[in-house]
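Structures incoming, each one as C-alpha cells.
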Structure I
Amino acid sequence: MQNIDYVLSVASPVFSNDPNSDTTATEGILRILKAAQQAHVKRVVMTANFGAIGFSNHDQTSITTEADWTDPNEKGLSAYEKFKLIAEQAAWQFIEQSHGSLELTTINPVAIMGPALDAHVSGSFDLLKNLLNGRPKMIPNIPLNLIDVRDVADLHIRALTAPHAGGQRFLASAAGQISLPEIAALIRQKRPQIAQNIPTKTMPNLLLSSAALFNQTAREGNLLVHVNRQLSTQKAQDILKWQPHFDNTTIVLDSIDTLIQYGLLP
C-alpha cells in the first residue's frame, strides 16, 4: 500500500455455511485496516451492507437510517448477514481503538442488481433465478429494496475523497420498494419469453411464518417480510451529493437482461 491515499475494500465471503466465515470476513477487513494504517493511508472505504443496519427494525412507521444497527442475535438472520455485521463492527472498533489518523467509511447497500460485466453476478441475482426456475412453488410476499450496481459504484467513488465522509456510514438504495410478486408480474409483462416457469400463486405470510418454526430458509424469509423498508439515503445526498439514477423497474429488467446475455437463465 505504499504511496496510496485511499483504499476500497469490496470483497467478502458470500453465502457460505462455513462456521469460520465470520472469522474470515473479520480478519480480512482487519488486515486491510492494519496495512493501511502502517502505510499512512488516509481513508478506507468498506463495502458493508443493509443487513448490518436495518434487519432489527420491524417498526413499519419508522425510518431506517445509518444510526441503526442489526442485533447479531436477530431471529432469522442469515449467516452471511451476521458475518457482514460482525466484520463491520470489528472495523469500527479497530478505528476507535487505534487512535490514528486512518479514516473509515462504510457503504451499506441493499440488494445489488443491475447490468454485470461478466457471468459472475452477485448473490442477489438468486432472487430472480429462483423465480424463473419456479422454485419455490409459491412466491413469498417479501418486500425488497434494490440498488443498481452503477449507483453503488458512484457512491464508493464519492466516498473516497469527500471531505466529511470519514467516520460515516452511508445507506445505498433506490427510492421505494418492490415485492417478489411485483417482480414476477413485471417479468411476465416485459420479458414474457422467459416467464413460463414463474409461479402464479403468492404464499400467505401465515404459511411462511409457520414454516419458519421448522426451517432456517423460511426463518430468513420470514425476517425479510417484517423488516422495515422505509429507508433514508439523505446522508449520502447531503454529504456526498449522491442520488440514485436507476429505479426498481430498470434495475430488475437490466438484471434479467444480464441473465439472458450471459446464458445464466435456469
Structure II
Amino acid sequence: MKIIHVAGTSNSGKTLFIHQLLDKMTVMFPGKVGVIKHLGHHIYDQVSDKDTSTHYEHGAAYVAGIDAEKAMVAIRNGKLSDMLDFLSDSGMEYTIIEGFKTEGFKKIIKGDLEAENCILRDPDVNTVINSLDNFDDYFTMQGIIKNLKNNTDISKAGAILSFNGIVREITGDEKTEYMDFYDYEKIDNLVNELKIDMEKVPGILGVRFHHNKGRLYAGEDVTYIAVIASHRQEAFTAMMNAIDILKEKLHDAGKELV
C-alpha cells in the first residue's frame, strides 16, 4: 500500500487538494483508495443518544454502524498505525493521509510549512499521479495476501500459503535484542532473486515477498511472504527454500546478541 502523505498549515488548501486527487485516483484505482484525516487535538463528538454512540460509551472497543450505502466505525484508542494496518488489511493499495505532519512518511507539503521528507511542494494533481512510485510503501501480512489474490488468476489454485517472520528473542541460551537491516540494496536484490526463484517452481501461480528494513527489535515483523500454488506441496517447497536461503544469506548476519 502506498502512503500519500499531505501536510501543511491550517487553511493551506490540503482538503481541497485531496478532493482533487481523489477525483482522479478513485477512477484510476476503483475501490483501492483510502483516506485518514487527523482531526486535531480536540475530541471528535459522536452524535449523542444514537445506538452506535451509546455502545461506544458503554465500553465497546469497536462499534460499526451499517446502512444501505456505507459503514461507519468507531475504534477506541485508535492510532495512526492501527488505521494503516486496518486499511492495508482491507485491501487498499493507496492511502492518503491528511495532517499528522510530524510523521516520517514522504510528504506533499501545502504552503510554507517546513517539514522533513518533503518530496513535493504545492504540486498539481498530475505531478502527484506521475510520482506515486516515489512515496513510501506500507505492508501488512493480510494486505499482501489480498494483493496477491486480487492480482492472480486463481482458477487453478488450490492453496495460499503465508509466512510472517519475526525477530526471535530467545534461541537456546542466546538472547537477541534486535536485528539490523540497513543494506537496502542487498535486501532488495536478494528478495527479488528469491521471488523470481519461487515463481519458477512448477505449480506456483503467484508470489509476494516483502522484507522490512532498519533496526527491528525482538517480536517485530521481519518478513511477509505469500504464495499461491496449484497444490500445497508446491507452495511448501517454494516457501521453505526461500526462507532457508534468506536466513543463511541475511538473517544470521543481522543479529545483535545480549
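Thinking only about FRET efficiency 1/(1 + (r/R0)^6) of positions 64 and 232 (r between Cβ atoms, R0 = 35 Å, to 0.05), which of I, II has the largest value? Could you put the intermediate results ahead of the total?
On the way: I: 1.00; II: 0.50.
With respect to FRET efficiency 1/(1 + (r/R0)^6) of positions 64 and 232 (r between Cβ atoms, R0 = 35 Å, to 0.05), the highest-scoring structure among I, II is I.
In this comparison of I, II, the computed figure -10000 for helix-only ellipticity at 222 nm (-39500 (n - 2.57) for each DSSP H run of 4 or more, over all residues; to 500) is attributed to II. With log10 I(q)/I(0) by the Debye sum over Cα atoms at q = 0.14, 0.19, 0.24 Å⁻¹, for residues 88-191 alone coming out at -0.70, -1.01, -1.32, pick the structure among I, II it was computed from. Answer by label: I. Consider the structures I, II: one of them gives 25 for relative contact order in percent (Cα under 8 Å, 6 or more apart) as calculated from the coordinates. Say which. Answer for the origin of the read-out: I.
Given structures I, II, which gives the highest value for Kirkwood radius over Cα pairs in Å?
Details: I: 19.4; II: 21.0.
Comparing I, II, the top value of Kirkwood radius over Cα pairs in Å belongs to II.
A value of 1.7 for distance in nm of label points 7 Å out along Cα→Cβ at positions 24 and 112, calculated from one of I, II, originates in structure I.
If FRET efficiency 1/(1 + (r/R0)^6) of positions 56 and 144 (r between Cβ atoms, R0 = 25 Å, to 0.05) comes out at 0.20 when worked out from the coordinates, which of I, II was used? Derived from the structure labelled II.
Any read-out appearing in this document is the output of simple, stated calculations on the displayed coordinates, not a laboratory observation. It should be emphasised that the depicted structure is a prediction, and the values quoted were computed from it without experimental measurement. Cβ atoms are built from the backbone, for glycine too; each structure is taken alone.
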